[in-house]
Structure formats: structure tokens, C-alpha cells
Structure I
Amino acid sequence: MSVRLVLACADPAMAEQFHTVVTETTNIELTDIVEDAGALVDSIDRSEADVLVLHGSAGPLPVLELVREVALARPAVGVVMLVDDPQPETYAAAMESGARTVLTLPLRPPPQKN
């Protein structure tokens with residue numbers, strides 16, 4: 001069974017990088033890429049997403065507010081935040097807002113198994 005992801009990111013280069021990493025990973029299906037918060041909830045519902053991967057470029061709302069809104073409205077959907085500069089304060093704020101984890105950019109594909 002695959003984990004279904006929705007990516008919320010307005011940066012085309014970052015979305016492409018994420019797509020590349022996901023296609024090299026087994027059991028993960030990228031179901032949609034949305035650029036703003038307006039399309040986010042519809043995309044999560046339509047794709048029956050398990051996980052939302054959220055980057056700060058997906059405004060217009062501040063990223064922590066988006067995390068909070070999704071975590072409250074769709075508690076079964078895990079929210080993962082993508083950050084450029086990992087700081088303890090960023091991690092703490094993400095967890096307090098309802099994110100399940102924080103990933104640091106740039107993303108790298110998982111190591112290949114021999």
C-alpha cells in the first residue's frame with residue numbers, strides 16, 4: 001500500500017526536486033502539487049491524501065498557520081514541513097502547530113539498497 005502525498009509549494013524548482021526524490025522512493029505516491037492554500041483542502045480531500053508536505057512558499061497564509069489549520073481540520077493527515085534553514089525554534093514551532101516532522105532542504109533520494 002502506498003502513502004499518498006500532496007505537496008504544497010509555489011516554487012517550481014523545489015516542486016520538481018521533490019517530485020524527483022519521490023519518484024525514486026518506493027511506496028510513496030505524489031498525488032498532487034498545489035501552489036496555494038486555497039487549493040490545499042480540496043486537493044487533500046480529492047486525493048484522499050495521507051500526508052501533506054508543506055513549504056512556506058505555499059502562501060498566502062503563514063506556513064505555521066497552514067500547518068495548524070490542516071492539523072485541526074484533517075487530523076488523520078500527517079503534516080510535514082519543508083524548511084530551508086533548520087533551527088531549533090523552527091522545529092519547536094512546527095511541532096506546536098501540529099506538524100508531525102520537519103524535513104530540511106535540499107532533499108536527497110534515499111540510499112539505494114544493494
Structure II
Amino acid sequence: MAGIPETEWSRAVQLLQDADEIALACDVTADGDALGCLLAAAIALHKQGRRAVASWGRTPFEVPRALAGLPGQELLVPPARFPRAPGLLVTFAAPNVDRLGSSPGRPSGPKA
């Protein structure tokens with residue numbers, strides 16, 4: 001397995017460093033993997049003093065009961081409060097754009 005080239009990692013880091021606000025979204029199912037990654041990123045960004053919003057595009061907007069103990073849930077916003085045109089969108093556990101559901105900031109397709 002080749003992995004991700006160093007140039008791609010550097011580009012990703014630069015995008016994160018340059019963004020004024022970072023929108024974080026995960027798969028509409030918000031399972032343990034998706035929600036755990038989403039919340040971990042939101043917590044890390046907030047600890048760095050960065051502006052970040054985190055959500056997923058499903059109504060009703062509820063954390064699954066089995067995941068109620070995950071830290072950082074106070075950083076979640078319902079889809080209606082998610083930015084419509086975020087400066088930077090980072091997604092977790094969503095294999096394609098359709099899995100982001102109805103999030104207002106959902107891209108219409110891949111962007112290089």
C-alpha cells in the first residue's frame with residue numbers, strides 16, 4: 001500500500017492552517033467511527049483556538065444513545081446552523097458526497 005504522498009499531507013495541513021473557519025461533517029449515519037473522528041477533530045481545533053463547526057446532514061439531529069458518552073458534543077450544531085459555503089469543509093467516514101445528506105455546506109461534487 002503506497003499511502004498518501006507527503007505533498008498531499010503538506011497541502012492538507014496548509015489548508016487547515018489557512019482557513020478562517022473549518023466546517024466538519026460526517027456520514028449521515030453518524031456511527032461511532034464517523035462521530036468519534038468528527039468530535040476528535042472539533043475538540044483538537046477548538047483547543048488550538050480555531051473556529052470550527054461540526055455536524056451531519058440528518059434530521060432529526062440526534063446523537064445515537066450508544067454514543068451519548070462521547071466528549072465534545074457541545075461543539076455540534078444542527079444542520080440548519082451549518083455554514084452554507086464554508087471556507088474549508090473536512091469530511092469523515094463519508095465515502096461519497098451523497099453520504100453527507102442535507103448539510104447546507106454539502107459540496108455538489110469533488111473539488112481539487
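Tabulated data
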read-out	value
Label whose coordinates, when helix-only ellipticity at 222 nm (-39500 (n - 2.57) for each DSSP H run of 4 or more, over all residues; to 500) is calculated, return -8500 (choices I, II)	II
Which entry (I, II) yields the derived value 1.00 for Cα Rg over 2.2 N^0.38 Å	I
Distance in nm of label points 7 Å out along Cα→Cβ at positions 13 and 101 from the coordinates reads 3.4; which among I, II	II
With distance in nm of label points 7 Å out along Cα→Cβ at positions 5 and 93 derived as 3.0, matching label from I, II	II
Entry that produces 34 once relative contact order in percent (Cα under 8 Å, 6 or more apart) is calculated, selected from I, II	II
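Read the figures in this text as sums done on the coordinates, not as results from a lab. What you are looking at is a predicted structure, and each value in this text was computed from that prediction instead of being measured. Cβ atoms are built from the backbone, for glycine too; each structure is taken alone.
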